1. Identify the structure, out of P, Q, from whose coordinates mean count of other Cβ atoms within 10 Å over residues 72-79 was calculated to give 19.5.
2. Thinking of P, Q, which structure, once Cα Rg over 2.2 N^0.38 Å, for residues 168-247 alone is computed, gives back 1.29?
3. If distance in nm of label points 7 Å out along Cα→Cβ at positions 32 and 328 is computed to be 3.0, which of P, Q is the source?
4. Quick check: -8000 is what I get for helix-only ellipticity at 222 nm (-39500 (n - 2.57) for each DSSP H run of 4 or more, over all residues; to 500), calculated from one of P, Q. Which structure matches?
5. When percent of Cα pairs over 28 Å apart is calculated for each of the structures P, Q, which structure yields the highest value?
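What follows draws every value from the coordinates through simple rules; no lab data is involved. These numbers come from a predicted model, not from an experiment. Cβ atoms are built from the backbone, for glycine too; each structure is taken alone.
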Structure P
């Protein structure tokens, strides 16, 4: 379980800020649910036979011998909270949440036992337009963050009725090839045969490729819904790949499932995944309403942002005050507030540790500042200020203090 240090947190918060702004633009509202839930909640929603519940949850008994679990995903808790607080009765909801999740997995690059997600959930919307909106929302996040090398994969799992019929066909197919199935697939054959299609074993690839496709066994309702989604994505120019082996790992999905994947993060290819879960609210005792959601893996997204060479994701310029002397330090604090009033997106750091001009310029350089503002006794006396664009090797210039805001604005434009 990783510790996030200040430098890394700055990058995280920059990405968080972009995502929160886009979620607000799409009328999603934040909800915060507990890290701990009753184990039964996840058994009923995710599925007792899934790897998440059977192998990966952190579960324990409390002092009243009640089994509790650290949340392995967010949707179950959001649905539980929505039912308890009447959020789904005769109304629609668009909710988002953000925070840590826990799964007892083998730690590896981009995959930890504590990991973070941002989740988007929409309740009460029947047609494919909300499916398209969720995909458009995530697509906008990638664009705003400057993420490239990311691909949308789509599939439909159909209604529970059509999936039940397909399950029988799939079991019959795999039983005819028992000698080819690996150990995991043999275990999944009776419990959840669709998960065999998601096998990462390359020796299973040929068998899975030849398996009956869910798309050939969808009922009319599911076909119409999926066709409506594809039409909307085509109208918006969203590229996608149809992946008949995409099933997701949780039992509650119906109809649309999707993943955004990349080839830049090794084996951890999925950056965002989700789909419809129309029956989940009723399954947990609420009203029978439509629902869809997805989750973005934060660790993977931040790494992908860095690989895409988009360091300052908000376009936030950083200014460092190099101030030598008591008068200069006091004046830098005054000017910093003036700049913050004018340029709300600026990051401004004031030197509070004394030192010579040379020492402070080194600190400004280490802080990866875009602009350095230089103040000393001479500048205070002459009502001037030094200004230097750090990252372009620019020369230090002296300007009138009265023209400071104008000088910063010009240099921010040059930087961008």
Structure Q
């Protein structure tokens, strides 16, 4: 999956989405993910849904005489015409605290006495963040679990009728595995081609593995935060890759913009996108990353007028990386992967093998997005098992011939991608 995250509040009314869809298709993405489009509660947060069967009024064309659902379907039809499938957030671990569900079905909510429980998270420094605009749904101990399951199944059915065939399942690890298994199984009994991806960031690898085993097609990984050295990412990868492949991202609507974090370094954006795209079976990139946007996306306050003047234009680079992913199956799966030693500590070198064929890949990445680094290898072929010649398919300055020994300079943040066993 190559996913473009079209953030609804930045894109504006559905009728204005076509240029963004065309941009995603031109860069080689095959899915478009949109954050929740259902009607929020009093807080206005996209993730505080008050009515699961009503479209957010902020996304409707005030001049249109068409129903909200028709406006959505017309947008989806435009995406399909461009060869794009549509994916949406499935937010069913909580609802808005002012949703009618809280009044009409109190048994569906987690309660402490007469009080509805608000979801919370513990930050790294131990502080507790409570979302007072949300009511936690009770997927474990509700006296009417079957009724809750049927209702949430109807929510999925409503989104499918609008044209969405993929679901990013928000905070999936907070819902029991058995509950997910039933929900996914029931949905696929009616629509076999549905895709479910579990958002499991913030939980342990073992919790991720347990959640993924409920029938998810993908999980989201933490490659965005890797320092290119510590062992934790490769340990997580090995623990979960045989249960479900993963989707990496260089930034998301939940993070600061990388262009801002990196001090306006376009090479850092290219470096991270290349890495997450080739490390993971799937990749997702938010709108504006290709232009070096600096302002963080906000689930309440972002508006179309916050669209920024492009600071850079990485569309060509991203297109080439996506083409590498499309052309070489090894980058669309999660096979054995090993970090290789290299005398230059500023370089990352890893080997990846295919489980579905004889393909292998070597990636050499300059970890330093500010300075050039020298690469030397006496014999590349001691790192691969195949006798097939290696081919350089790098997105920038690919070499027609890979000599032995091999010497080259890597620009700041630059990567060199080599594959063998090319289909």
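1. Values: P: 23.1; Q: 19.5.
Structure Q accounts for this read-out.
2. Details: P: 1.29; Q: 1.12.
Structure P accounts for this read-out.
3. Numbers: P: 4.2; Q: 3.0.
Derived from the structure labelled Q.
4. Details: P: -11500; Q: -8000.
Computed on structure Q.
5. Details: P: 57; Q: 51.
Checked P, Q; max of percent of Cα pairs over 28 Å apart sits with P.
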